[in-house]
1. Where is relative contact order in percent (Cα under 8 Å, 6 or more apart) largest, in which of 1, 2?
2. Which structure, out of 1, 2, was helix-only ellipticity at 222 nm (-39500 (n - 2.57) for each DSSP H run of 4 or more, over all residues; to 500) derived from, given a value of -11500?
3. Which structure, out of 1, 2, was FRET efficiency 1/(1 + (r/R0)^6) of positions 113 and 209 (r between Cβ atoms, R0 = 41 Å, to 0.05) derived from, given a value of 0.90?
4. If you rank structures 1, 2 by mean projected area of the Cα convex hull in nm², which sits at the top with the largest value?
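What follows is calculated from the coordinates using simple rules that are stated; it is not laboratory data. As the structure is a prediction and not an experimental result, all values here were calculated from the model. Cβ atoms are built from the backbone, for glycine too; each structure is taken alone.
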Structure 1
Amino acid sequence: MRYQTEPSYSHGSGEKTAVLLINLGTPEAPTAAAVKPYLREFLGDPRVVEIPRLLWWLILNGIILNTRPKKSAAKYASIWMPEGSPLKVHTERQTTLLQGYLGEKTKDTPVVVEYAMRYGNPSIPDVLKKLKAQNCQRILLVPLYPQYAASATATALDAVFAELQKMRNMPAVRSIKHFHDDAAYIKATAQNIRDYWTLHGRPDKLVMSFHGVPRYTLDKGDPYHCECLKSGRLIAEELGLNKEQYTVSFQSRFGKAEWIKPYTTATLKQLGKQKTKRVDVVCPGFVADCLETLEEIAQEGREDFQHAGGGEYHYIPCLNERPDWIHALTGLVLENLQGWLVTTDSAQLEQSRLRALAAGAKI
């Protein structure tokens, strides 16, 4: 293997610790031309679509990439922010806030905080190179998915590990697998819902909609379904809800295969047929608003519910930049950085540099 060229190094330079937030990704613009390469990368991932590669290549390149980009672009255009894609905007803000919160907690040992996208930009390889250039020898990977799924968390880590294989001098790496039952995440999510209800009143039914995955992933041992149910139960308990006041469902079904149930679309239509006066929907599996929350749930979900005969429909935004969520994320990161926040004395660094020079080093 031909390894990447290592960045220039000066003896006596202090090693840094980094936190890398990883999210799904987004096209660069709400246009078919920008959506097509994003979908090719996303749907071409064998972790995302687990069917024989040759068959899927023919379907993806022969049908999907010729029909779906235009439709998806229109959906992105309906939720695009002045600053760009909502997912990217919120992830950037979360990164900046986490940097500030950590800075207050680790004044003597500053931590570098960056974010990368599994698909699209900023890419994981590019950000890892950026961290390496800053002499970040310890990196904590934080996939921003509360519930673990092979098609989300695992593929984000795959991309990191694939890049590490190209490095001669690899950094130490830790990863956070999930935080679906983290007490601070649960409390922040519940308080987000509670705050919305304080302003807008309570619904007859709260629907907690999580991203869906094919049923066979559960049968093969993926813990995602169980972790979503646990998150839903803990959030409901924190809110003091009984089983009749909320339900957990799964959105974003794709293709003809059976996915984990109940489906959010079917749930909303059924609630509409029952003439439910008001339904509120929240997406605890997303820590930042994106296409799936703002278009699929806030817009399409409303149509499904009200066209079936339902009354008021409310979408409760994701955690985004809520202070209690950033506090929760900070606590999660600090817990996983234990032992890495080591302060290096400047005098010790200078002694190290002098010893290296005496041993023949050039710089």
Structure 2
Amino acid sequence: MMDILKDQRIVLTLDAGGTNFVFSATRGGNPVMGEIRKNSNAHDLDLCIQTMKDGFSELLNNLKITPVAISFAFPGPADYPNGIIGDLNNLPAFRGGVPLKSVLEEAFNLPVFINNDGDLYAYGEALGGILPEINGNLEKAGSPKRYHNLVGLTLGTGFGGGLVRNGELFIGDNSTAAEVWLFSNRYNTDVNAEDVVSTRSVQMEYAKQAGIEYPNDLMPRDIYNIAIGNKKGNSRAAKEAYRFMGRALGDTVANLLTFVDGILVIGGGITGARDLYMPSVMEELNTNYHPSNTEELSRLVQRIFNLDDELEQQQFYRDYSKEIPVPGTGKTVNYDPIPRLGIATSRIGASKAIAMGAYAFALRKLDE
């Protein structure tokens, strides 16, 4: 994998949301100046594009070194390889298709790269976040095991994801891989996963359990504070809201780990409540099936460790390998009998991971 932390090139980055645009300049995977925030003007195409131009121009005016590229994230599916943004709920101005890459390359005479925010989040975690941290800890512990694949999930207003395989971002043939928000969920089969794994999931379940109207002004942070007794409200209902979300999230995580078999990292605004939802996630991952041809079957082949828990961290980083004989030869081979994966909350945060991912993606493309 490339070492983005040692690269001295500068890339202009943008975290494009439906409400705000956050501009920054990145070198070595880290910001070189303060962020610039602007209203996205998401309903007016001309104003929205001009806002982008203004933000990047402000960065350029404050830099002493010429950047090598512009690279940034957008929420939702689009034709990212060609830089064409289409129908996005959060940014309605782009409906019908807008060649944003071409517009910005013409304006700044720099290469421009645009990707899904969930993809770039996963890419940043794989190259400069949780994956190198885990492999570094394994090396320190004397374990020969290393991880090369990662699933990144973001929890907030929406539910996003990305996949990285052997250091390469996997986006699929239509740049729509890892659209995890569209997964089905066994706890409510009538809706997609985002409806039970997001801000509104916590809000709706709390209202249901507390017997109050929805929608209301309570945000997930409010409901978390109610659960831990720092705010007036129905503590039981608040805990149940996060328990329900955790079980629903666990269902999606189990399906992803079965398919990808890699480290899973979670970022986004709701992760501050991980002490309330992670026990339910782990409970779901440790459930059993009861199929017709056997009495009981574990939900997953791998053993999953919660790397937010200190005791489970210690167990995860142990060296479980042993020498086993090769029959008839007198020789031995090394064998690790415990297939295992880790699930963790982001240490660097979603925004920094997205910026890292955007930075790394641009450098990878330039170096090709």
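1. The maximum falls on structure 1.
2. 2
3. 1
4. The structure with the largest value is 2.
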